[in-house]
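S.K.: Pasting the structures in now, so scroll down.
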Structure 1
Amino acid sequence: MGTIALLLSIIFIFLAGLHFYWALFGIKDSSVVLPTKENGKFLFKPGKLGIVLVGLFLSLFAWVYLNKAINFTNEKEHSFISVTIGMVFFLRAIGDFKYLGFFKKIKSTKFAEMDSRYYVPLALLITLLIFVIELWP
């Protein structure tokens, strides 16, 4: 289980680093990483603070799984937090039934293509790994 926890922490460190990079240097093509309507307008456009906050949460997630890999502390709250993180990524994979996730209706945008190809499978992989760690005896 330590190897899976380490893999999760590496994934979260990478994602956090990507968000910090975007906060510092900007996003080249926002339509690939932010959901857009069919007319090309963004559903939302987060500012630098929002991007940094996502990066900080991803860093916190990395710490949770690094803690599980190295066993700094062994508290019950960590398992609850871990399952909650898994549920968040499971809900992300399901999506909002319109612009993101497995059941999206708008599939013609750049983001929708990237979401189907990369983002949803990554969210499902993260969910699966978390539930293997937490629910496997």
Structure 2
Amino acid sequence: MVRYEVVDTDDVEEEDLSGVEEIPPDLNIRAIDDALGTENLGVKLWYFEPGEEIQYHAHAEQEELYYVLEGEFSLKLGASGEEEYVEAGPGTFWVAGPETGHGHRNVGDTRGVVLAVGAPRVSDPGLDPHSL
């Protein structure tokens, strides 16, 4: 069990996911959770070039918290057929519970960075929210 750990963002390698077929989308991430050795908490920094997105999806078990560090995003949130679109910039938080549809796109002209925190830390690749 991890009692404590400290890591600087620059010490965590930025990974290009485009070569990992099992993990869409083709974005870059920093796996902060791996660097810290967390057991129950997933923590990632996601990097979005203009126009890149995480498509609308849901998770069976995981609750996720997001925080925009840089960039301008359009969020798609809520149950299928009842989705809402919300604009989000630096300093904006949002959360999506299990089986709640969510996705976001960088609508700005510069690279965007989003902190994503999820629990439990499980392999929960995503569900089609239209089937829930």
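The numbers here are math on the coordinates, done by the rules we state, and not lab data. Note that this is a predicted model, so its numbers are computed, not measured. Cβ atoms are built from the backbone, for glycine too; each structure is taken alone.
S.K.: For Cα Rg over 2.2 N^0.38 Å, for residues 28-107 alone, which of the structures 1, 2 scores highest?
M.R.: On the way: 1: 1.40; 2: 1.11.
Ranking 1, 2 on Cα Rg over 2.2 N^0.38 Å, for residues 28-107 alone, first place is 1.
S.K.: For distance in nm of label points 7 Å out along Cα→Cβ at positions 68 and 92, the calculated result is 0.3, so let me know which of 1, 2 that is.
M.R.: 2
S.K.: Moving to a separate point now. Quick check on the output: 8.8 is mean count of other Cβ atoms within 10 Å over residues 4-11, derived from one of 1, 2. Which one produced it?
M.R.: That value comes from structure 2.
S.K.: For which of the structures 1, 2 does the calculation of semi-axes √(5λ) of the Cα gyration tensor in Å, for residues 52-99 alone return 19, 13, 9?
M.R.: Source structure for this number: 2.
S.K.: Starting from the value 14.5, 43: which structure in 1, 2 was Rg and Dmax of the Cα atoms in Å calculated from?
M.R.: Of the structures listed, the value fits 2.
S.K.: Let me ask something else. Of structures 1, 2, which gives -22000 when helix-only ellipticity at 222 nm (-39500 (n - 2.57) for each DSSP H run of 4 or more, over all residues; to 500) is computed from the coordinates?
M.R.: Details: 1: -22000; 2: -500.
Answer for the origin of the read-out: 1.
S.K.: Looking just at distance in nm of label points 7 Å out along Cα→Cβ at positions 84 and 116, which of the labels 1, 2 belongs to the structure with the highest value? Numbers along the way, then the final one.
M.R.: On the way: 1: 3.5; 2: 2.2.
Largest calculated value belongs to 1.
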